[in-house]
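*Asks:* The next part holds the structures, each set out as structure tokens.
What follows draws every value from the coordinates through simple rules; no lab data is involved. In this text the structure is predicted, and so the values were computed from the model without any measurement. Cβ atoms are built from the backbone, for glycine too; each structure is taken alone.
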Structure I
Amino acid sequence: MSPADDPLAWAVDGFLASCRVERGLADNTLEAYHRDLLDLRTFLHRRGRTRPDQVQPEDLAAWMVALADRGLAASSRARHRVAARRLFRFLLDEGLVPEDPTTLLEAPRRRRHLPAVLSEAQVEALLAAPAAESWAGCRDRAMLELLYATGLRVSELVKLPRSARHDGYLVVRGKGGKERLVPYGDRAAAALDAWQARRGDPDSPWAFVNNRGRPMTRQNFWERLRRYALQAGVRGKVSPHVLRHAFATHLLAHGADLRAVQAMLGHADISTTEIYTHVANERLRQLHAVHHPRG
């Protein structure tokens with residue numbers, strides 16, 4: 001296929017190549033951009049827009065309405081909008097469009113949902129669920145302990161290099177290739193030591209491996225976590241991100257500084273971290289209502 005056959009497809013491919021080579025974006029971000037912009041290209045083709053310079057602001061506004069009509073959450077629509085804005089800014093810089101049609105594209109209004117958070121007792125039950133006597137159970141307990149101790153993203157956990165571990169802290173490469181230092185405690189250290197003694201593959205570069213010596217997939221870890229939650233009697237949706245929420249909320253509830261939590265989570269913007277102060281405050285309000293004699 002030549003640029004003349006599908007100029008929009010070539011424009012998107014050029015943008016993604018630029019993101020990969022020049023900006024060094026993470027694979028997950030590139031995959032999300034690819035999906036969202038493929039959706040946009042399909043929508044524009046239906047409206048007879050086959051070249052980037054044909055796209056008008058009303059086309060993009062109609063796309064956002066169509067996404068809402070399909071039932072996409074505001075957060076998903078906001079991600080689609082970001083992908084479109086970055087695409088057309090790239091095309092404007094490259095001289096492929098005369099003006100940016102996304103300039104007036106409004107962001108979807110988001111309802112602020114407080115994330116579900118496990119209690120400290122629920123976390124303790126969950127971390128105790130893997131049978132540490134077995135090879136897989138020993139590994140899974142170490143992974144769960146480390147996840148709760150550090151608040152890592154699941155993608156960071158399953159692909160964690162063995163070399164990331166130092167005395168009492170991890171060097172984590174997160175979104176956009178940015179490195180951060182994250183401490184972990186004695187319980188996680190003991191679980192990691194037990195796993196290192198059991199794993200039996202001294203040359204593997206990965207901190208955690210499956211029985212084929214390869215890193216576990218995110219989907220596999222999520223499924224194992226779901227089974228451990230059922231085993232521990234923890235109801236509701238339990239995912240790796242819920243443990244990340246618990247890490248942040250429990251730290252703040254015990255007096256941790258918001259900026260320190262932001263650094264450990266790897267949030268670029270502190271407003272993302274501030275959601276956990278609302279969660280912690282709501283939890284305190286509920287505890288007061290239940291336990292205070294005049295609650």
Structure II
Amino acid sequence: MEQRTLGRTGLRVSRLGLGTMGWARTVGAEEAGAQLTAFLDAGGTLVDSAAVYTGGDAERLLGSLLAGGLREEVVLATKCGKSHGRSDTSRRGLLRDLDESLERLGVGHVDLWQVHTWDAAPLDETLDALAYAQTSGRARYVGISNYSGWQTATAAATSPVTLASTQVEWNLLRRDVELEVLPAAAHHGLGVLAWSPLAGGVLTGKYAGGVPRDSRGADERTRGTVESYLDERSARIVDAVVTAADGLGSSPLAVALAWVRDRPQVSSAIVGARTAAQLLVALESEQLDLPAEIVAALDDVSA
């Protein structure tokens with residue numbers, strides 16, 4: 001799998017990342033282990049988690065898998081500031097999150113530590129916590145997540161240490177980050193990590209005939225996210241993705257994933273899966289390079 005630099009840093013990450021949001025909830029230990037093995041076998045390196053995922057149990061499960069000697073094979077990323085049932089990006093809250101994440105993961109440091117969300121705490125306090133984590137050796141690189149354009153620019157311009165990346169929702173159905181967030185990231189040299197590149201599975205086409213019983217759209221905990229994608233505009237875009245896939249002899253999943261994976265600013269597109277079989281299908285997108293005319297058509301229909 002192709003390795004890309006993360007922004008202007010020297011850190012290299014796989015162009016597909018493995019997300020763990022469902023681990024220890026819809027993804028059990030055996031299935032998580034199978035996913036991690038398949039991902040590493042395909043040449044993947046970036047594994048992304050968060051303190052808030054399944055109340056910390058996702059990190060704990062990931063840590064148990066890395067304890068088998070896999071730590072040096074992964075670029076370990078996690079996020080902070082949304083644990084303990086609330087958002088808290090104060091210095092106290094963030095450094096507490098970091099200590100707890102390191103304990104759950106069973107490691108002395110993470111490779112990328114990201115503020116999960118903008119919050120009411122003073123920005124300089126948030127950035128100071130990131131700087132302290134890096135200078136103390138507990139985080140090799142630091143970044144932000146889900147910041148707006150002006151928040152991204154302000155954080156990058158005032159941070160006492162280099163921000164490596166920003167993690168944003170980016171897919172064919174959600175392109176609003178292209179208006180302000182991505183220009184700000186480009187100006188300040190931040191790498192982009194794209195989450196939900198398949199729009200909660202909607203871009204695979206599986207919701208065209210209704211909501212499958214075993215899908216995120218049928219799960220009360222994730223139904224709202226999926227429903228936000230299901231409208232007439234989305235249906236037109238999904239139809240275009242399916243048509244492109246048919247013409248290329250590929251799958252809608254691969255087409256949608258390749259589109260966001262190869263946007264100029266993307267360092268990695270983070271894929272989450274319920275099963276190793278689903279992940280393997282996503283990894284097959286590595287064999288697909290979209291022709292320029294297909295990219296242009298998808299750009300047009302989703303603009």
Structure III
Amino acid sequence: MAVSKKSMRWIPWILILPVLLIRTFTTIYPIFVTIKNSFFDIRILAGVDDFVGFANYLKVFSDQKVITSITFTVIFTVVSMALHIVLGVMLALILNMKFKGRRFIRTIVLIPWAMPSVVIGMAAKWAFNNDYGLINDFIRWFVPGYQNSWLINTGSARAAVIAMDLWKDLPFFAILVLSGLQFVSEDIYEAARVDGANGIQCFFRITLPLIARNVLTLCIPFTLWRLTSFDLVYAMTSGGPGEDTALIAYRITMEAFTNLNIGYAGALAIMLFLVMAVFSWLNIRVTSRLAD
């Protein structure tokens with residue numbers, strides 16, 4: 001018996017239905033459970049499981065540890081992204097130059113990005129050590145007797161975390177910017193040079209406007225990754241000194257799996273989820289407008 005074309009349209013959906021059901025369950029169910037938990041005071045160690053309404057959400061504004069985490073998360077995201085944009089564009093311009101071994105350099109520059117963040121964090125923890133670390137040892141070549149406990153002082157510890165995040169993801173950002181530079185025709189630069197434009201004028205009048213869309217599109221997902229960063233801080237500083245380098249994702253993990261304060265961790269997670277949702281919506285809006 002012949003099968004109609006209308007019946008054939010349902011076959012692909014039937015074949016992928018098991019995957020859709022599993023994916024829906026593993027994605028939607030945890031979100032609903034987290035939302036439910038955020039309205040309860042669930043402390044496993046104390047044996048508490050009471051409905052408290054919005055108390056967990058209100059607690060965020062009086063919890064100094066969370067406020068410190070939010071503050072550093074904002075600093076971390078803004079400073080890291082600003083440096084990603086400036087240094088990433090500069091590195092992309094260098095990689096776009098014509099020189100011998102360019103393909104090899106473009107390949108090896110991605111090595112830091114390919115390394116796991118935990119490995120980088122553990123290596124950085126050793127490198128920034130005051131007594132036997134690579135950083136201080138290098139500085140002592142030029143400044144004998146130099147001492148600096150990088151991960152003990154708040155300012156230097158935060159700077160070290162941002163530096164390592166930059167070292168890891170900057171090459172990937174630069175390579176993506178480089179992909180945009182490939183579409184800028186050399187004929188435009190030749191015409192500008194004929195008109196008397198120098199290198200700086202070519203960059204600000206030609207290169208930057210033409211890659212601005214590409215850079216803006218990259219900034220949103222890279223910002224989202226900064227907001228949810230966890231493993232680098234976990235391996236490098238464990239949130240120290242005190243709570244000064246604890247990003248919000250790290251604080252959520254500590255509340256959930258160390259303090260076993262499930263309800264409060266759920267409230268923090270939902271608030272971060274809402275921020276991420278706003279950025280995701282912004283990403284869709286910007287990407288759709290740029291595509292028009």
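*Asks:* Match the computed value 10.8 of mean count of other Cβ atoms within 10 Å over residues 94-101 to one of the structures I, II, III, and report its label.
*Replies:* III
*Asks:* Another question about this same structure. Using the calculated result 1.07 for Rg/Rh (Cα atoms, Kirkwood Rh), pick out the matching structure from I, II, III.
*Replies:* Comparing all candidates, it corresponds to III.
*Asks:* Could you tell me which structure in I, II, III was used to calculate helix-only ellipticity at 222 nm (-39500 (n - 2.57) for each DSSP H run of 4 or more, over all residues; to 500) as -22000?
*Replies:* III
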